[in-house]
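Following are the structures in question.
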Structure I
Amino acid sequence: MRDRRMESTFSTEHLPIQVRLPEGVRCVIALSYDTDTAGGYAPDGVCHGRTPPFLHEYMLRLCDTAEQYSVTLHFFQIGNGLEEPRVVEYLKEILRRGHIIDSHTYSHLALTTDDVTRLDDELVLTNELFKERLGWQSTVLRGPGGYARGLDGLKANQEVILNNGFQWVSGRYSHRLYGQDQQFAIEASKREPVYAYPTGLIEIPVQGYTDRTWFDGIKCIDPQTYGAWRVAHGHQPVPDGWCCPWTAPDALDEWIGYNLSAADFAYENRLLWIPVWHPYSHYLHDPDNRMLPALLQHCAAKPERVLVCTVRDAAQMLLP
């Protein structure tokens, strides 16, 4: 009997991509963060890149942790945030410290949009802002929101992305996760492979749960309180000692356990695993920054090397 849990969702439109792990590396974890001021925490439901100081501070704490393990972090930034000097200054600090920043579109526009002209305009504008404000060029594009079928059948969208200088896109997010058990998400690194579209654009999918899915979806025990908090307190700093009232008390411990298990699965099967997190979610649900050091320490303790790197680094390991 076939094990449908491990069946790939590969389409006939997808072209296989081989991942060549570096010599001496057993598995690779390409971790990245979407830095947006999430619409899921906004009174008006709008997601944007004009991140407030409390998120800047949290992201720099993440950098501190990563640097203790000689790890480079990868952040995806919404372009409209680059119109604010305070956002530009903290992003420059992140770049000065050796970390990576890439594009998340200008306004959190879905890459699957029917308005291909607007998509083109947003990518052009965001590329210009990266160059003018940061002196930096984005090479990987993170698709806002996540798409169950990636960019399948959207040749015009793929061509616009390629024409704006992006060979790699990261936007596919399997909706098969919903309604399945945790093991299904742990095994996503094997079931959701990297692939190329016929245009040559390479998709680097999001594999497994995101923190937003986990804390504010699966582990949300009081949606009414969540909605009320968004309206009254969204996009404002929380006081010291604050505990999220809508999420199960054990959610953080289980989140750490899930991620360590996903790392173990990638290690056992010699895979590339591509998790995506958000600083805002961790600021609310992991104020003491437990998740990132737990993962890095867990990987460092493995007998064979686990390479924790950026999505850019992982892109260089992909062979058509």
Structure II
Amino acid sequence: MELLQTFDEYLNLRYKPLETEFMKKVGRNLSKEVSTIRKFCLEEWQKALAYACEIQQKENKICAYMSISFLNTSLIDDKPTFQIDFYNEEWVYGEAWARYRMSADFLFKYWKDFKFDALDDRFFIRSKISKVEIKPLFWGTLDKLTFLFTCYAKYFARRLVYYSEFDELIKAENFYVTCGTYLDWQNRICAMLPEIDLLNPDANEETNFRPVKKKIYRHKKFSDLDLRGCQFVDCRFDNFTFENLKLTDAIFLNCRFTSTKFVNVKMAGCDLFECYFKNCTFENCTSSPADVAEDNDEYFAPMRMYHCFLLQINIDESCNFDEWIKIDCYEKE
């Protein structure tokens, strides 16, 4: 075996392949242990919410952001940790008024082995490549690791709304749960926002994570919108068109679709519960995570239907629904 002689050789031929394999292992483990990890995270987040509610009872505080951040510095003591901060409308530009910490051990099952392999000097010439040069690469890998967790956590976070502690928390009109790294990047994984008119949104108005309840849409169209994470409850869509949309991670509960068209719609991570479809068509739509991911490391759950009725559905061959999961659904041509 010829030893690597330059840092660029090491980066491309050693570190990146190791990192790719490491991320795949973590992803497989997150999928395999999803029930255990979800239970642990939700229990810890519930405790954090309860603590924040206690603070609110003593002090006049309002919560606009619940921020779940991985602390990179926690690895110095070999105790990987998530910190949960509660902020007012100023967010990180102000001071957190409540703080809770939880273990992140479940995310680091393969970390020590990865570091050992990355620093294994049997693969490079020590006089030309220093471990001091290699170690800063770990920070970039930690970013990717945290990002991968946020992709899974957005599916856990949906369940927070069912906890009494979440209901008791005094929230701002616009409330967000985010996940990322401390005082750095954050991804939105849950939100409680007011309803808006999705047919005629104001200019530059955010349309994702919006609730839509008991609306009846006839001979209308949603077009060229980002509807990620929106929650549609008890809605009816008659002779309606969904066109050029992001419906990733959207939720439809007890909705009816009759003579509805879906054209160029991205639906990975979309969950549909007890919905009714009749005489609907799908053209150039996809539920494939690979087709919708804006980042190559982004994870989406498959599109899932639970207890849905599908009558006279026409799916064009241009669609990619290979990862469409149907559970206890009734279908008839």
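Using distance in nm of label points 7 Å out along Cα→Cβ at positions 100 and 276 as the calculated read-out, with 4.1 as its value, let me know the right label among I, II. Source structure: II.
When mean count of other Cβ atoms within 10 Å over residues 244-251 is computed for each of I, II, the one that comes out at 16.6 is I.
Of the structures labelled I, II, one was used to calculate helix-only ellipticity at 222 nm (-39500 (n - 2.57) for each DSSP H run of 4 or more, over all residues; to 500), giving -8000. Name it. Answer for the origin of the read-out: II. Identify the structure, out of I, II, from whose coordinates mean count of other Cβ atoms within 10 Å over residues 164-171 was calculated to give 15.9. This figure was derived from II. From I, II, which structure was Rg and Dmax of the Cα atoms in Å = 18.7, 59 calculated on? Derived from I, not from the others. So relative contact order in percent (Cα under 8 Å, 6 or more apart), computed for just one structure, reads 30; which one of I, II is that? The correct label is I.
No lab work stands behind these numbers, since they all come straight from the coordinates. In this text, all values refer to a predicted model and were calculated from it rather than measured experimentally. Cβ atoms are built from the backbone, for glycine too; each structure is taken alone.
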